[in-house]
Structure 1
Amino acid sequence: MKTHINTTKIYKARLIGTFFLLAFMAYGIGRNLLESGSTSEKYIGAILVIANSIMVLLIGAYLRNILMNYSVLAGNIYLFTRAFESIALASLVLNLITTVQISDFCGYFPAMLVLGLGSIPMCFTLYKYKILPTWLAIWGIIGYIAFAFGFLMELFGKQWSMYFLASGALWEITLAIWLIVTANKK
């Protein structure tokens, strides 16, 4: 991060980066276990999906605190985005405990669409105020536009999300690593 950011924000940057990586693993593993045939695996999957939702919400809260120094609107949009994603993904756990089934159309796809759209102002703010390297911020803007487009098409019945998913996912992994590595520098 830039040299004017104090060590508290650098600590949060490392924490945010760690949450990004752990949330990926928790949701990926948890979602697969939720869809397994074993009841015990389903419960472990539910715990991991809930853990993902908590980390996603914390990412939103921590990044909001940073963004608020530059753009109140971008900070609030990003927090709302992560809160919506958190609730929508956690709703998939209801498939385990109720007879009402939450489909990807009602849970995962809207969560990812909102994540894509709501992350664009965050990336633009990170670019505008040079909080991230230019290449990383621009990648985020373009990546999330493509990401959101793919999930918007899913809501219209086109199975396009897999073609655009990597643009946002790889950016988040790269950002996480960048935050963790850069936070070690003073």
Structure 2
Amino acid sequence: MPNETKDEVYEVDKLTLLDCAKIHLTQEKSGFLTLEYGGQTYSRVDPTRLIPFLSKTTYISLSYENEEKEFREIGVIKDMKELSEKQYKLLDRFLEYKYYMPEITKVYSIRDNMRGAIFVKADTTSGEKTICVRDWYQNFRMLSAKYLYVNDADGNKYFCSDIEKLDRKSRNVLEMFT
């Protein structure tokens, strides 16, 4: 009898689009969201922007943590504009808090400590900051010809949507690192 081996077959992940008319989100006192959908209630729902740099309101994944402490996706909201106004505002407020990223409006200086970190002194929409960036090659990068993304040593994120709109001195300071 020939040696038979069974190949494991994996089901390809499917994109489950949620019907926005059936979504009912509420915010708990703890700040977490609860979702009622399809006759089920999901606690501690975690909305995630699937394309955060390109769109704030399309392709929003909703997931929850099950009893085994595993995150499971409930489905994806294709466009938040299809939600009721109340649901839209609730979800938008949660996502803006989760993805809070001050915008860099001016760069005064960038200092390299020669130990793998740079210090960026800048004005942001949340005030003047000295941003410490470790492994600057990975965490201080252009995501397009104009969009600068910065991830600091503490995990805070900053951005500049169009470096060409910065003043000339800021652009000159950035030139060596972008």
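Every number here is computed from the coordinates shown, using simple stated rules; none is lab data. All values derive from a computational prediction rather than experimental measurement. Cβ atoms are built from the backbone, for glycine too; each structure is taken alone.
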Taking distance in nm of label points 7 Å out along Cα→Cβ at positions 119 and 143 for each of 1, 2, the highest value is that of structure 2
Working back from -27000 (helix-only ellipticity at 222 nm (-39500 (n - 2.57) for each DSSP H run of 4 or more, over all residues; to 500), computed), options 1, 2, answer is structure 1
One of 1, 2 was used to calculate Rg/Rh (Cα atoms, Kirkwood Rh), for residues 79-134 alone, yielding 1.19; that structure is 1
Matching 27, 40, 21, 9, 2 (P(r) over Cα pairs in 10 Å bins from 0, in percent, for residues 15-70 alone, computed) against labels 1, 2 points to structure 1
Calculated from one of 1, 2, mean count of other Cβ atoms within 10 Å over residues 87-94 reads 20.2, and the structure in question is 1
When mean count of other Cβ atoms within 10 Å over residues 23-30 is calculated for structures 1, 2, the one with the largest value is 1
The value 13 for relative contact order in percent (Cα under 8 Å, 6 or more apart), derived from one of 1, 2, belongs to structure 2
Output 21.5, 78 (Rg and Dmax of the Cα atoms in Å, calculated) maps, among 1, 2, to structure 2
